[in-house]
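Once you scroll down, you'll see the structures, which are given as structure tokens.
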Structure P
Amino acid sequence: MQPGYPQQQPPPPINNNMTMSIVSIFLFWPLAIPAIINASKVNPLLQQGDYAGAQAAAAESRKWSKWALIVGIAWIALIVVCCLVGGLAGIMGGSSTN
């Protein structure tokens with residue numbers, strides 16, 4: 001290090017959201033695929049020194065993962081409600097014929 005030059009500190013690490021992307025693939029895979037693609041771009045961009053690009057890829061990964069989680073959980077909730085309503089309708093319809 002030469003005197004007079006400030007020491008450069010490495011930028012703080014960026015969470016690539018790969019875990020959330022992988023979890024979201026089990027709930028709604030069509031939206032999870034872009035999340036995984038963007039999450040896989042974060043570390044190479046950091047190694048190239050493109051901190052802004054890595055932040056943008058992490059933000060995109062987070063966005064797609066959240067949408068996949070929201071849609072997947074809503075879909076599962078809808079299925080559960082339909083099954084409960086159908087089951088109750090079957091029970092009520094079956095007992096009234098006796």
Structure Q
Amino acid sequence: MVCHYLVKGRVQGVGFRWFVQREAAELGLRGWVRNTDDGHVEIVAAGEPNVLAELKVSLHKGSRGSRVDAVIEDELVENEGERLGPFEIEGAW
């Protein structure tokens with residue numbers, strides 16, 4: 001299963017991407033996380049549905065210092081996950 005998440009709230013400049021990367025990697029998910037130009041954080045993750053559900057719980061909880069107002073989830077077509085590698089932060093460096 002492949003999901004796209006858009007997290008809204010105070011999620012930039014508070015270590016949110018690193019939090020997501022750590023959580024997703026521990027869960028064994030593939031994909032990426034990045035900031036958007038409009039102040040949100042975008043995530044694409046691939047894995048088993050029950051594991052993606054665990055990630056979604058973590059996204060709602062957020063990192064220390066963050067405030068999550070909304071998590072918008074869309075399921076993507078399965079072949080979107082074919083090019084995803086180990087979970088990484090895009091544009092962090």
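No value in this document is a laboratory result; all are computed from the given coordinates. Bear in mind the structure is a predicted one, so any value in this text is a computation, not a measurement. Cβ atoms are built from the backbone, for glycine too; each structure is taken alone.
Data overview
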| quantity | calculated |
| --- | --- |
| Which of P, Q yields -8500 [helix-only ellipticity at 222 nm (-39500 (n - 2.57) for each DSSP H run of 4 or more, over all residues; to 500), calculated] | Q |
| Among P, Q, structure where FRET efficiency 1/(1 + (r/R0)^6) of positions 44 and 76 (r between Cβ atoms, R0 = 41 Å, to 0.05) as derived comes to 0.75 | P |
| With percent of Cα pairs over 24 Å apart derived as 49, matching label from P, Q | P |
| For 0.55 (FRET efficiency 1/(1 + (r/R0)^6) of positions 28 and 52 (r between Cβ atoms, R0 = 30 Å, to 0.05), calculated) the corresponding structure among P, Q | P |
| Computed 29 for relative contact order in percent (Cα under 8 Å, 6 or more apart) - originating structure among P, Q | P |
| Among P, Q, structure where mean count of other Cβ atoms within 10 Å over residues 36-43 as derived comes to 19.2 | P |
